[in-house]
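Student: These notes open a run of structures that come right after.
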Structure 1
Amino acid sequence: MAGFLLVNPRSGDARPTAGELAGAAARVGVEAHLLASDEDPAEVARAAKADVLGIAGGDGSLAAVADVAIERGLPFVCVPYGTRNHFARDLGLERDDPIGALAAFVGDQRRIDVGRAGDRLFLNNVSIGLYARLVHRREHHRRRREALARVRSWTMLLTHREAPAITLDGAPVHARLVLVANNAYTLELPSIGARDRLDEGRLHLYVVRGGVEERSGESFRVDAHSGRLEAAVDGEPDVLETPVEFRIDPRALRVLVPPGA
């Protein structure tokens with residue numbers, strides 16, 4: 001099968017270099033394309049002549065290409081190449097071994113769920129509230145190249161007390177953080193923040209207000225008086241027009257993983 005790998009050279013502080021990763025891909029018969037800053041990864045993936053679509057990037061880079069893979073009916077490969085690589089971890093990949101992940105192009109296939117916020121696909125989660133504001137503020141400072149951006153963002157998170165005015169399935173919710181997850185997160189140590197499975201077929205919603213309230217279902221409807229919500233979608237800043245319908249697409253994505261992952 002013809003494999004095609006998009007490489008996001010701006011993801012995290014990844015090593016090897018993008019050029020070295022592209023060279024390693026070529027040696028196993030996979031065509032690599034280094035994304036330019038003005039390129040749309042979804043459009044590049046849509047135009048690629050390939051039997052398997054992959055992307056080397058952080059969590060925020062993956063969903064657009066995964067969505068095209070579903071659209072085209074092709075398998076998807078995740079090559080961890082970002083800072084945290086949460087999705088790769090939950091797939092069972094070695095997060096610090098992007099070259100080893102290239103074996104997935106001839107690996108084992110799994111079918112996993114994807115979440116959708118309206119029409120936008122997410123693989124991990126969508127956050128509303130203070131974490132989303134942190135992400136938006138951090139991106140704003142990054143673009144302005146302020147050295148203390150991250151410190152200022154975390155200061156805002158710790159001191160800001162205003163909760164977003166939203167409704168959840170028609171009922172008012174006052175919480176500093178609402179998180180909608182594709183499958184359940186572990187809330188106990190030592191695996192906090194990880195997912196044991198990606199094919200349960202359910203969304204899990206976490207409302208943080210003192211403690212953590214958890215709900216699960218196939219869909220949730222979130223509305224806001226303002227008509228829009230700042231959100232972090234797989235860790236990337238976005239603005240969602242409300243009302244927004246969150247839903248699960250069970251086993252919609254065909255994922256290839258290295259043999260034995």
Structure 2
Amino acid sequence: MDLGIAGKLAAVAAASSGLGLATARALSEEGVRVAICGRDRARIQKAAASLGHDALALVADAATTEGAQHFIERSRVALGGLDILVTNAGGPPAGNFASTDVDAYPDALSLNLLSVVAMCKEAVPAMREQKWGRILAITSISVRQPLPGLILSNTARAGVTGFLKTLAREIASDGVTVNSLQPGIHETRRVTELFGGDLTGLSRDIPAGVLGDAGRFGRIAAFLCSESASFVTGAAVPVDGGAYSGLQ
């Protein structure tokens with residue numbers, strides 16, 4: 001299927017590995033020129049080299065508002081424009097209500113909420129002017145079903161989903177879509193860190209019977225950035241193998 005985005009220009013945050021890199025790869029395979037960022041120069045350069053297609057590696061910390069905004073500024077200059085923005089970031093530290101201090105919340109909000117706001121503030125005006133754009137946020141299934149022991153992530157990602165829904169309605173008439181993907185448990189470094197390297201048994205609670213595959217996730221992301229998905233906006237789509245059991 002031709003997604004109709006060959007020649008488009010994309011910035012994908014936090015894409016040195018995992019779902020961010022998989023999304024960047026799927027876009028690149030569709031003929032999109034991609035700029036990716038990460039904090040470690042060697043890792044992000046290696047990731048960009050694996051993509052080919054003139055992918056650009058930028059060293060930036062998209063976990064902060066300043067770093068996130070700077071990443072978009074540099075991407076637009078280096079690429080010569082920007083049509084697609086994929087926001088992404090790692091998760092804050094694990095913890096529950098009792099173990100998590102109030103002082104831990106601002107950093108979590110900066111990581112998973114304010115960084116997204118900053119990237120959108122930098123990217124959206126030009127997209128509105130050119131009457132075409134795609135904003136896609138990688139969040140978490142915890143937005144729909146809060147995960148035990150991840151109170152910081154549950155809180156921040158719910159907030160960013162509210163922001164994205166509001167933004168989607170404000171800019172839909174300008175040809176710019178705003179959506180999010182809510183991954184469940186995928187076989188990534190983040191999941192390995194959370195579960196101490198032992199992923200045995202995690203698939204038992206997933207109706208599909210397996211952990212998520214990053215490559216397949218990336219292809220779903222690429223579709224939501226496509227021309228065919230132009231009438232899909234304001235959506236928050238679970239990608240979790242059926243693990244979420246609610247009706248909405």
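Computed from the coordinates by the stated procedures, all read-outs in this text should not be read as laboratory data. As the structure is a prediction and not an experimental result, all values here were calculated from the model. Cβ atoms are built from the backbone, for glycine too; each structure is taken alone.
Student: Given 2.2 as the derived value for distance in nm of label points 7 Å out along Cα→Cβ at positions 31 and 239, which of the supplied structures 1, 2 does it correspond to?
Tutor: Among 1, 2, the structure yielding 2.2 for distance in nm of label points 7 Å out along Cα→Cβ at positions 31 and 239 is 2.
Student: One of 1, 2 was used to compute Rg and Dmax of the Cα atoms in Å, for residues 47-182 alone, and the answer was 15.7, 48. Which one was it?
Tutor: Comparing all candidates, it corresponds to 2.
Student: Same structure, new question: Name the one structure among 1, 2 that helix-only ellipticity at 222 nm (-39500 (n - 2.57) for each DSSP H run of 4 or more, over all residues; to 500) of -7500 was derived from.
Tutor: Answer for the origin of the read-out: 1.
Student: Could you figure out which one of 1, 2 the value 0.40 for FRET efficiency 1/(1 + (r/R0)^6) of positions 111 and 223 (r between Cβ atoms, R0 = 25 Å, to 0.05) was computed from?
Tutor: The structure behind it is 2.
Student: Of the structures labelled 1, 2, which one yields 0.75 when FRET efficiency 1/(1 + (r/R0)^6) of positions 23 and 71 (r between Cβ atoms, R0 = 35 Å, to 0.05) is computed from its coordinates?
Tutor: Clearly, the read-out refers to 1.
Student: Right, next: Thinking only about percent of Cα pairs over 29 Å apart, which of 1, 2 has the largest value?
Tutor: 1
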